[in-house]
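Visitor: Each structure below appears as structure tokens.
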Structure I
Amino acid sequence: MNPNYQLNTGENRSFLAELRQNLLNFGRRFPSPGGSSYYLGDDGTPWPDRGRETWITSRMAHVYSIGTLLGDAQAAPLADAALKGLRGELHDGTHGGWYAGLNADGSVMPTKQCYAHAFVMLAASSALLASRPGARELLDDALAVYDLRFWDEEEGLSRDTWDTDFTALDHYRGLNANMHSVEAFLAVADATGDETYRLRAGRIIDRVLDWARESGWRIPEHFSSDWVPQPELNRERPDDPFKPYGATPGHGIEWARLITQWALSSGREQAAPYVEAAENLYITAVGDAWNADGAPGLVYTTDWTGKPVVHDRMHWTLAEAINTSAVLYQTTGRQRYADDFATFMAYLDEFVLDRENGSWFHQLDRNNQLIGTVWPGKSDLYHAFQATLIPYLPADVSIAAAVAKQ
């Protein structure tokens, strides 16, 4: 096996460092004049005819805050630009919180999304660690809004979507927003020392694991307002980018990493059952998704028996597989995870790296040919960038906090 692909080799560390710097270089044109992030095209050119969304802007603030911590000379002003967008044009000064985004003409995208607000918390936490101006105020605001509008203390889960004025709450409940809330809660706890948020992450995780066990370790994604699973939602629209039908193996893999991080960071003697559950999620997801149709790659979605539904390969699924295989090897020492990591790295190098334009291709078809039906262009750097760092960071600390301690 090529040492570039093998975990804990100097060659792999150098390979990931090269990819990381290439990603930072690729994304530098993201800021609009007001700071909100343009959607980036295939070569990193902004697409101003598309909306400028809060979740993308937050991800760019997160990435370039970490870039600042890593010593990238151009990262700080880019992090500050994204923070300007989050504190300015994307923020609702009348009703509080953050718009879903702005349309190309500057009008407001409707709704207030838990998913976007989770990323604001993540961005502010990373910016705080990077000592960016205004980060503390942004984080305080984000936590206050989230606590008021999205956290359901009785359920121990997060609500999903309000109307723009925070007057009507949608009936839909979803685990995608809860997953990124766990990520954000762990980052907040690590950045501020407030363990309230780590405890909240644990409450969400316990609920998710109950559903996962009942579903053969394929996590239900969609729920009614009283948290009854809706397994048939979007059957007619199976490749929806945020609410696809069926199980999403990439989320099973991502949950496995976050559960492991939470269990280890909580200092619990009972961490072992959670790590075992994380292994079950990962093994099921990879078993369902990898090479499921006779070609390498991880399929986007499966049905509830593990049969592929949408065969396309999304770059974020691969990034999470790289992350989680490394974390589980670091945590358990089991060779299968190191072997998986090498397999995923080889696939990345052969099919997913865009050597002409930079960054990673965001969507390939079942034959590993570039398409853009779900994710045209290259919206942001978040998943790919994190995959160049997490394999060599402590498994019990969120990414920005771990980089800050180096």
Structure II
Amino acid sequence: MADTFAWDWETREKRIPVGDWNSRFEWVEEPYSSPDGERVAAIINSAEGEFNVCVNGKTWENPFEKIWHLRFTADGRLTALVSDTGEWTVAVDGMPWENRFAYVWNPLFSKDGNSIAASFQQDGRYGMVLNDVPWEETYGNLTDPALSPDGNHTAASVQVISTGEVEIHKFQEGTFSAAMDGTAWDRAFVNVWNKAISLNGDLAAEVRLTLYDYTIAVNGVPWEKTFGGVWEPIFSPISGKVIAPVRVKGKWHLAEEGHLMWSTPFDQLWHPLFSPDGNRLAAIVATGFGKWSIAVDNRAWTLLFRDFVTDLTFSPDSRNIAAVVKDNERWGVAVQGVAWKNTFDMVWRPVFSPDGAHVAAKVERGGKYTIALNDRLWPHDCDAAWDPAFSPDGTRLLFRTIEDGVYCRRVIPINDFMG
């Protein structure tokens, strides 16, 4: 997570003109703002076959042949995937990594921003690179890459047994496995999907044992029980045990180490999430067709939504839960089983104040963007915006926007919403 204590919470407003960038360059791509709001950046084309990044009106010292996937890390570094002399790599604040590849994609970032990983292809083989250190072992196929929460480990689904076009039987026998830091499990499976890495360096993944049997494997060892389907596993931050949604007799349950742990079955159950203190467990569930909700410790909210529930979020103190919801084609926010009265064209992930007392979210209405706090709207419509952030004491909000060709960094007291 970003260190918000070091951010400027005293200056009410800072402005950076960005409207003239379109006249200065051949074209300008989508802008991105740093987490602390001090910088705004975009990929620009300065000439044929020459791309660069403009940051607060100034370009990086050296251009590249191609640039894409511009992103800020949580610690404020600006990254991009860049091509130079036909080779691809990752550039950080304009400086490319030493290792070059035929192609790189899908960059991943640790929560603190210290680690950067990406998938790469070189000489027809695939692997991952972490902080400019590539896997020594590469594979004929690679999907579903993952980075551990602490940024120390990478993992991916990899093909460990090669097959010819007519060797269909090999697929049914199993040709895929999971690799951690480049080393694959000893066992192969029909399929290997989404993975989780524990703080202890254990690796869990969805696996398919046969055409019809699914389970979770941990460090290459599958659970003893199989199921009609499984979803992405997670590790308990307290016990270290693996939790995953599983399908039994057409219903979805939550299982721990292969054993059902929640007594209530659901029509759907996915995206389980532990509270920050590890003592509570929530998931997105459906109690029937068009009946979406949240379940917490085996008890579902009575509030139901017809279309969708996503972006499940715990407050930092683990007491409260919020989520983005969609009902009758309108998006909104639900907190502790109660939906906001205001609805929107779109809503982004809710953000809690440090004490869990306030919830804010970026929202869209009528093609413009603003911020909502505790179901009250900030009375300014903006051309572009980014997620809000609370000050460490919870009394102010940082909101980053673009309005009439100007990037604005504003610190807004939450009292401004209470009028």
Structure III
Amino acid sequence: MLQLILTINPVKKTMMELRQFTTRMITLMVLLCWMPLASAASALIPAPPKIAATAYLVMDADTGEVIVAHKENDRFPPASLTKLMTSYIVEYELTKGNVSEDDLVLISEKAWRTTGSRMFVQEGTQVKLGDLLRGVIIQSGNDASVAVAEHIAGSESAFADLMNQHASLLNMSNTHFTNATGLPSEDLYSSAKDMAILARAIIKEFPQHYAIYAEKYFTYNKIRQPNRNKLLWRDRTVDGVKTGFTTEAGYCLVASAKRNGMRLISVVLGTKDENARAQESQKLLQYAFRYYRTHKLYKANQQLNTIKVWKGMSDQLRLGIERELAVTIPRGQADQLKAVMDIDKTIEAPITKGQQYGVVKVTLNDTTVTEVPLVALEDIPEAGLLTRIWHSILMFFMSLIS
């Protein structure tokens, strides 16, 4: 609060001085009234931009929160966005140690004859799996996609079954794959949200491979081809992920960008041309970066509380969360966030690390933003017989008092 102390001598003040003083005071009062209004205005969020696409969304990659969306769960042909699952499975197998980037893959006649965008591998030759992975991601090679599918699963149809198994594990509930390429097929479909889920999994699960999605060119067989993601040239914060096109699907793009510690994933399906898919993606990213923020509240395995334990070798249990807790909220509203712990009343040993004993509820202006399990951060074995009997007696009398 500002306190104004005024001292006026009516004998010596001239009328002009009084008018000047009055003007200054009115100006000051207007400024004081305007300041809270200006502060409130800074937190206002405009309506999302109009996006010229059949379906779209923008998601916070850290929290999975969908910020803007339209027909995000509707099923559409994904075109070469299908190759995101193809590359995901290759990266999964590489991480598990089941295959190596130096593996030599024999190119079959089927892979060589596959139509559409190509890496230009030759039938009967052997190509390193690492090169084929770049051919899938950067050059969007259908031939490369079939080659890696056959190498990993034995056939493209078997690989498609593997793709659907991974989609199910990722909770991609509106997706079904029939091939490794995205070439038109009657039962091939996905959704904007499912593609964002898949891109998020690639970014978070395989960071050691994600840099490939930002590479602008790849040369194989003396043929240099550019990455079709135009945003890699237009926006230095964009570092992936994949384009797609068929006549039925239109021009599609899954993009990701990171600014000031916040990573976003955008998806546009069914735009009219290459420029449009880049332009509409940029609109989504700009809006979300401008008006939303990611707030990281607690680290994974961070201790949030200790609680009394009965019948255990230890009297105290450390409670926390297994994964990092972050939320996505409109800018300027962080001071309205609240976190409340709801802990089980009575906790008895034995206790296994990771066992749930309550929840952490995060609210914004009394509306629940997220709720995550509150778990044991340690094992506590059961105490001896005498201790357990004594604690049972104490618990009985305490229940009578309560």
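Visitor: One of I, II, III was used to compute FRET efficiency 1/(1 + (r/R0)^6) of positions 222 and 318 (r between Cβ atoms, R0 = 30 Å, to 0.05), and the result was 0.00. Which label is that? Each step should come with its number before you reach the end.
Guide: Details: I: 0.80; II: 0.40; III: 0.00.
Only structure III yields this read-out.
Visitor: Just checking, which of I, II, III has the largest value of distance in nm of label points 7 Å out along Cα→Cβ at positions 118 and 158?
Guide: Working: I: 0.4; II: 2.0; III: 2.6.
When distance in nm of label points 7 Å out along Cα→Cβ at positions 118 and 158 is calculated for I, II, III, structure III comes out on top.
Visitor: For which of I, II, III does distance in nm of label points 7 Å out along Cα→Cβ at positions 270 and 294, calculated from the coordinates, equal 2.9?
Guide: Traced to structure III.
Visitor: Moving on to the next point. Quick one: mean projected area of the Cα convex hull in nm² came out at 17.8 when computed from one of I, II, III, so which one is it?
Guide: Numbers: I: 17.8; II: 22.2; III: 33.0.
Of the options listed, only I reproduces it.
Visitor: Here's something else I'd like to know. Identify the structure, out of I, II, III, from whose coordinates helix-only ellipticity at 222 nm (-39500 (n - 2.57) for each DSSP H run of 4 or more, over all residues; to 500) was calculated to give -11000. Mind showing how you got there, number by number?
Guide: Working: I: -15500; II: -500; III: -11000.
Clearly, the read-out refers to III.
Visitor: I have 0.20 for FRET efficiency 1/(1 + (r/R0)^6) of positions 262 and 390 (r between Cβ atoms, R0 = 25 Å, to 0.05), calculated from one of the structures I, II, III. Which structure is it?
Guide: Values: I: 0.95; II: 0.20; III: 0.00.
Derived from the structure labelled II.
Readers should treat all values here as calculations from the given coordinates under stated rules, not as data from a laboratory. Not measured: the values here are computed from a predicted model. Cβ atoms are built from the backbone, for glycine too; each structure is taken alone.
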